[in-house]
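A.B. asks: Scrolling down, you'll hit the structures one after another.
Laboratory data are not the source of any read-out in this text; all were calculated from the coordinates shown. Model, not experiment: these values are computed from the prediction.
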Structure 1
Amino acid sequence: MSKIDTQGMSAPMTPDETKKARNQTYKPAVVTPRRIIEPTLVKELKILINEVLNERNGFRGKSYFDTENFKHYVGEEEPSYEDWK
């Protein structure tokens with residue numbers, strides 16, 4: 001025999017179980033949108049945009065992208081970024 005018979009593979013069910021299985025409703029699947037940009041890049045882009053807008057409004061501070069301000073030794077935490085406001 002070159003085919004598999006799948007008709008008898010389900011477990012035996014009572015008429016009530018059969019009725020319940022046929023009337024079962026399913027919730028729609030939840031779709032999580034996929035983004036091209038990774039979350040860490042999104043965070044950096046938001047910081048960059050806010051820094052540009054802050055500079056335009058005259059605020060000054062340590063730029064997140066000036067890596068000299070965030071140097072640290074291995075095993076230590078990176079210095080935290082402080083918002084300019």
Structure 2
Amino acid sequence: MRSPDEHFKDLEAIFHRHTQALEAEIRALQQSDETANWPAAWKQTYNWHFTKIFADIKIFRNWAADAAGWKFLPPRHYPNKSNREGIGNG
């Protein structure tokens with residue numbers, strides 16, 4: 001039987017490996033679709049849909065709930081509407 005420290009070291013490596021690959025693939029898609037050049041209204045909708053897709057994936061939703069429960073997540077403040085879908089929808 002391995003120790004918890006060994007287990008969590010390997011677990012962290014798994015997370016890093018997969019998040020790096022996920023981020024690279026998403027960044028490549030964003031670059032090919034030139035999302036940086038989209039109008040502000042499209043970017044606003046993009047942020048809403050991106051977050052919804054992320055939150056709809058059960059494993060991410062569950063882990064985010066655990067992180068929030070343990071108070072690991074920093075408080076969020078959105079000073080403008082760019083992180084919401086639109087007026088009345090955010």
Structure 3
Amino acid sequence: MISEAAMNNALIKELCSGRMLMETQQQFREKACAQEAFEARGHKSIKGLGKMIASIPSHEFFLIREKYGNDCWNDPGFVRDFRKMEPSMACNNF
């Protein structure tokens with residue numbers, strides 16, 4: 001029979017590894033977006049779309065949108081502050 005301490009240790013290990021997996025995935029997404037932003041720096045605007053100002057992981061984009069509202073990305077001050085906090089994801093000035 002498995003003891004309660006063994007079950008607790010197994011649960012703690014699972015929780016820690018799950019957290020580590022999430023952190024690793026987030027780092028991977030951020031690194032991919034930083035690379036995309038670096039490659040887009042200096043590019044001219046795309047007809048009808050404007051120019052790319054940042055590359056944001058979708059998971060983070062939706063979390064921020066949920067926290068600050070759907071229109072936060074239309075606020076130039078908010079976007080400027082985001083770009084200051086995450087300079088590796090910034091592409092061009094707007």
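A.B. asks: Given that P(r) over Cα pairs in 10 Å bins from 0, in percent, derived from a single structure, equals 12, 21, 16, 10, 9, 10, 18, 4, 0, which label among 1, 2, 3 identifies that structure?
C.D. replies: Attributed to the structure labelled 1.
A.B. asks: Something else about it: Given a value of 27, 10, 5 for semi-axes √(5λ) of the Cα gyration tensor in Å, for residues 19-58 alone, calculated from one of 1, 2, 3, which structure does it belong to?
C.D. replies: Label of the originating structure: 3.
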